[in-house]
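Student: Pasting the structures here.
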Structure P
Amino acid sequence: MEAVPAAALWVLTVLRLPTALDAHRGSVFRATILAAIACTLYVPAVYYTVDPLLGGHNRVGLVTLLSLLLGFWQFRTAILLAAVTDTEVRRRQLVLGRFAAAAVCTTVTAGFLASRVDGTDPNLPLTYADQPGMAVFLWTGSAFIMWVCLDIARVCRSNVPHMHAPAFRSAFSLIAGGCVLFALVLLDRLIYGAVIAAEGADSQTAAALTGFYWIGETAAVLLVSLGLLLPRMAGRLRQGIFALRARLLLMQIKPIWNDVTSCQRELVLQDHRPALLVFFSRHAEAHLHRHLVEILDCELASPLARERLNEHHLSVVERAELLLESRSTPHLPR
């Protein structure tokens, strides 16, 4: 079960790779790759394999938590850059995030170094919960992640009503839901530690908490991943629909073009392909635009060309014009 969130995050990391060096969108890539590393190291088989390579003593547990903390910090940074339009408010929030991340990473590292955790164990904070250093390690890291999750949810909730594009509203709603769910998952782990201390790991309450943890963590990762991918998916879907409409109109306008330009071949570029084959043109939009311009040129050059157009022809030409005009209209970013 641990592999599902890790796999989802690695897929998202690969998809975000083109934005790795982007000044505004690179924080999402950094967040996903850090979270993917943390989730991968948390898989028991990986944890037990990597820890000896780092010298043992659960050092991989420290690396896992630091990766997770830095990943959440970068994710909060990405949300602030994308959603908050007030420059001064955004700057203050980014500075707060940097100081908080630095302080928390320093604190959890100090807590880890102050603890004796010789035996490799993926359940590091629970296994060594009786040590003060591990308590600092667990509660400081948990508090930071919960704060980040709830703050991201707050930012999303505050800014979603002001977003114009449905894809962005849906994306930020999914991200907010995923962050709230992740905060609940973290709370689940804290309660689980108290439950097993009082009732043991085999109690029904502990089993219920464990079941919620695995389902909740996977669902939270999938919700956030879908939220990050949705704007791009919506853009590609919009482009695909436009391309299909352009090809269908190109098939319809081809016979009209043949008829109108039959006596004015000097005004057009020759195109001998059958109407059915133009559907598969590599540059359907450009071909549609050229055919439309040449029809209009022939109309201007000869009144007879206009007479060849019936109501159906004019309807097709008008729809082609409207489609191409819609392409030139900029889409609102949010």
Structure Q
Amino acid sequence: MPDLSTTPAGGPSVTTVGWARGPLRPFRHRQYRPLIGAAAFELLGEGVWIIAVVWQVIELGGGPAALSFAVTGYSLGMVLTVLVGGVAADRVPQRRILMTTATVRVVVLAVIAGLALAGALQLWHLAAGGVVLGMAVGFYFPAYSALLPAVVEPEDLLAANGVEGFLRPTLQHAGGPALASLVVAAASPAWALALVAVCQLGCLLTLLLLRPVALRRDPATLGDHPVRAALADLRGGVHYMVTTPWFLATLLFACLMLLVVVGPMEVLIPFVVEGSGGGATDHAWILAAYGVGSAVASLGMSMLRLPRRYLTVMNVMWGVACLPLLVVGLTTSVPAIAVA
């Protein structure tokens, strides 16, 4: 049998796979496959969570305010840790961070699902669990982003980002919600929460296939005290943010979009669906339409040349994407909302 694996000097292990060409080139890297597989489980779990937590709150008798309380914890936890997570990803072995955060998510979700199945779940359980889950995600994705360049060759990095860009809307906004709606319709939101725990367990087990990767460090910083160096990195990141106009403006615009667009979509659309007589399946159809649209647009943009004023184009497209929300405010038709 010929040896199908090669390891370029100083580079990641590469396997000769016939179908790993073009956009699929990253899959020829042995370490990339479990990394993106774990990310796929994580994204699928997030998609199931979106539906499960909404209809669990509704089953508990909560309305938009209760749902806001339940889901705010997730965002709060992520905001609290994402900067620290970025610093940690440069100083702690990324595989260790991924394994630790995946373990935390499995435990928290198992507790939440167990309480729900036992009929003992309360709203504050979802909020508190959401904080911990958000904190875990705040560490997970910076570590993933830092590890990715170590497991694929530089020329395959853009394609690897494209794979994630395709999987995120496909699994988080289409596949996950669709799967969750089937479980909610056939059983209950509690079983959908249990499915989230299973997805995160799949993420953890897949990460076990990822072999340890040496931490890449700047030699100039090796002699620094770890805490002092970490704080210096954090200060440097904040300084770059506030002194780089295009970055600060884009960040503030993105925050505003999340506050006035994404937040209301996640909290209000489920109750628009419920008010029109729909259920979890109709809610999933709307999210699936959003996911398919995002995936198609992502593939389309990847085939085009980068615009000269790409930041302007990006911000304009964000603004244009808000216009279909008028439909949500003017109709209760699920198909019309899905098309929008």
Structure R
Amino acid sequence: MPLRLVYPDKYRLWDDLVRGNTDRVFVETLDKPQLRSTVSVELALPNLAVPIVIRGTVVGRRAQSQKFAAGVYLRFEDREIQKCRRFLGLAQTPERYEHARKTRRVHDELRVRFVRPELGTPGITKNVSESGLFVMYHGGLAVGQIVEVALTLDDGEDLPLRAEVSWVDEEQKSAGLRFVDVASDASERLGACIMRLTEKQARAQSREKVPVVVADDDPIILEFLTSALTRFGFEVFQVSNGELALGLIRDLQPRLVLLDILMPGIDGMDICKMMRSDAYLVDIPVVFVSALDPERLHVVADEAGATDYLVKPVQLGDLFNLVGAYLKR
């Protein structure tokens, strides 16, 4: 018989297990499984036809006493928690988004010269992958257009490439290019460049603060979240409307985004949907911050493809637990 954890509803399960610390979860039982053994745990919810069963590793035991029930402490691996996420409706897995590219990419500024059409002033990349790049330029491109560019690699050599324009933001003067018909030698040179830049950034990453974007049109909430996350050690970029938020997210490629749902211009749901259809933004965790009731907010977050949500007024403990679950400083 598996061990059993009982929850009054799926929102309590979400808060306690998915968001919580899964390195040491207590389960009441009189059984005494061996330390480091693997056991099955049934997650029970009201009116649940088929139980959720996950597996955990025994990391400790607690004896019966006058104050405490007997039981075991379990650690759950991420792959087991993903079973809960899929059931609860916010399964943030790469396979969910058909536009995701599972290729190496790096956030760095490389020079891009447009050969055909000739645009004059070179552009600067914000990130580069083996399948495409995100470039800041001075205008003149259209979605679906085939272009020829010369990408200056980190060794100073130009790499000629053909690409299709996948999206254009005229206001921000930025565009996404998807490479087409890449020769094998060009692919090897590009991959080697990305690897070198990735290793260089990894060495410097420990000295840098993690960037987080916070978007909310309520100045009090915006300042509260910014102040709390700054004290927590993150570099926070704050904006108060949807257009600015989307531009900043595309430009900065942050490690986490906190979005109000109702904002002037583009709302949080549309921003999240755009991110989930963008190969360069698809993996960034998105957290909705809203005054909607938890049940409605859960549905809205799932529809938009958000990773998680916080209910206003936001409690510091909830904020830090959630951020800690998705980021490592």
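Derivation of every value follows stated rules applied to the coordinates shown; laboratory data play no part. Fair warning: this is a prediction, and the values are worked out from it, not measured in the lab. Cβ atoms are built from the backbone, for glycine too; each structure is taken alone.
Student: Match the computed value 4.2 of distance in nm of label points 7 Å out along Cα→Cβ at positions 192 and 232 to one of the structures P, Q, R, and report its label.
Tutor: Structure of origin is R.
Student: Then there's this: Thinking of P, Q, R, which structure, once helix-only ellipticity at 222 nm (-39500 (n - 2.57) for each DSSP H run of 4 or more, over all residues; to 500) is computed, gives back -23500?
Tutor: So the calculation was done on Q.
Student: Consider the structures P, Q, R: one of them gives -0.37, -0.58, -0.82, -0.93 for log10 I(q)/I(0) by the Debye sum over Cα atoms at q = 0.07, 0.09, 0.11, 0.12 Å⁻¹ as calculated from the coordinates. Say which.
Tutor: R
Student: Please state which of the structures P, Q, R yields 0.00 when FRET efficiency 1/(1 + (r/R0)^6) of positions 72 and 160 (r between Cβ atoms, R0 = 25 Å, to 0.05) is computed from it.
Tutor: This figure was derived from R.
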